[in-house]
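S.K.: Each structure below appears as structure tokens.
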Structure P
Amino acid sequence: MLFEDTYKTIERKSQGLFKDKGSKFIAWAIPCNTDELVKTELELLRKEYYDARHHCYAYILGFDKSAWRTYDDGEPSGTAGKPIHGQLQSHDLTNTLIVVIRYFGGIKLGVRGLINAYKFAAQDAIANNTIVTKIINEIYEVKFDYIDMNDVMRILKEDKLDQISQDFQLRCSLQFSVRKQNADQVVKRFKDLRKVEISYLKTV
């Protein structure tokens with residue numbers, strides 16, 4: 001099986017809504033790829049919906065979905081964050097935050113009622129969005145003498161690499177992006193040019 005070098009996320013912010021026995025559940029699905037961005041978005045929603053009873057959420061971050069969290073914000077354990085997280089999983093999403101804000105209607109919904117409410121609110125927010133598949137790319141930098149310019153540029157052209165930046169002097173450097181599954185063969189081609197230095201910078 002080939003290494004997966006794509007992931008699914010949402011295109012933009014979107015809202016969902018679910019109502020039951022007077023309680024209103026307002027859901028927001030938000031693209032987020034860092035913990036800092038998650039914190040910023042949560043603070044903005046807490047300010048906007050300052051009078052709400054609960055701000056429950058779940059998120060998944062990272063190409064490998066390695067960072068995630070659920071939060072019930074005072075609701076019975078497992079009735080809010082977990083069903084929200086379940087919707088992220090069932091749609092195979094990452095780099096996504098879903099917050100569900102509850103205005104209490106005066107009538108308790110019970111455990112099953114709460115699970116359904118948070119699930120359907122999150123589901124509605126996702127349904128009102130667009131799921132997109134993104135390719136995982138790696139960024140590299142190559143350094144070389146000006147005399148080796150043609151060899152370097154030939155590899156860029158033949159492997160259809162996206163050039164990000166360049167600095168052409170006596171000792172030249174440029175940065176390029178390559179799809180993760182193609183990175184090893186491209187790196188080998190540059191290393192075969194013995195006077196060329198190549199270094200990995202980051203994955204995006």
Structure Q
Amino acid sequence: MCWPYDGAVQLERTALLVMDVQRGIAERLGSETLMARLTEAMSAARKAGVLVIHVKVGFREGYPEVSPRNVSFSRVVETENFIEGRSSEVHEAVEPERGDVVVTKRRVSAFSGSDLDVVLRSKGIDSLVLAGIATSGVVLSTLRQAADLDFALAVLSDGCADGDDEVHGLLLEKVFPRQAQIITVAEWVAAVRRR
């Protein structure tokens with residue numbers, strides 16, 4: 001099946017989530033090709049009236065949100081990265097435009113510690129298209145939580161990146177299809193242009 005499936009998805013009730021495409025993350029795991037594909041996906045979404053939401057991880061100065069028991073984020077404290085207003089900005093290659101929404105999260109899932117659910121509910125969004133870095137991090141966690149919240153889901157297979165190619169492939173081929181449509185950026189662009 002290709003997105004949108006069975007005509008059930010309405011573009012005005014769809015949001016494109018571009019997640020964790022921030023300087024510190026994109027410089028390690030992203031590429032110029034990925035950034036170009038994300039830019040193309042965002043441009044097509046905007047032209048079709050699809051809400052573009054940039055999700056980023058960010059913490060207050062001193063990291064009061066980070067527990068020493070949280071293995072992933074306690075390492076961030078040592079690096080002094082992802083501090084709001086200083087080192088948590090979206091990568092300039094996919095910079096938000098007027099009309100886009102920027103959501104700051106405090107954990108791996110885009111829903112955890114953010115106001116994403118409030119934004120989606122206020123806009124009447126019931127379908128999400130997911131892209132971002134890393135496939136095994138924010139994309140996986142957000143997909144699982146969004147599925148439990150009954151969103152219709154698609155993942156842009158070539159709009160995601162991960163430090164482990166094997167894990168990336170396994171998720172896209174075996175895990176994600178259980179809860180989402182897996183499509184390419186080109187398929188997404190073609191689908192929104194047809195509607």
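S.K.: With Kirkwood radius over Cα pairs in Å coming out at 16.7, pick the structure among P, Q it was computed from.
M.R.: Q
S.K.: P, Q: which one has Rg and Dmax of the Cα atoms in Å, for residues 138-177 alone, as calculated, at 10.2, 29?
M.R.: It was calculated from structure Q.
S.K.: Any idea which of P, Q comes out highest on relative contact order in percent (Cα under 8 Å, 6 or more apart)?
M.R.: Q
S.K.: One of P, Q was used to compute distance in nm of label points 7 Å out along Cα→Cβ at positions 18 and 34, and the answer was 3.2. Which one was it?
M.R.: P
S.K.: Further, regarding this structure: Out of P, Q, which has the highest value for mean count of other Cβ atoms within 10 Å over residues 98-105?
M.R.: P
S.K.: Comparing P, Q, where is mean count of other Cβ atoms within 10 Å over residues 42-49 highest?
M.R.: Q
S.K.: Continuing with the same structure: Of the structures labelled P, Q, one was used to calculate FRET efficiency 1/(1 + (r/R0)^6) of positions 58 and 186 (r between Cβ atoms, R0 = 30 Å, to 0.05), giving 0.20. Name it.
M.R.: P
S.K.: Of structures P, Q, which gives 19.9 when mean count of other Cβ atoms within 10 Å over residues 90-97 is computed from the coordinates?
M.R.: Only structure P yields this read-out.
Taken together, the values in this text are just the output of simple stated rules run on the coordinates, not laboratory data. What you see is a predicted model, and the numbers here were worked out from it, not measured in a lab. Cβ atoms are built from the backbone, for glycine too; each structure is taken alone.
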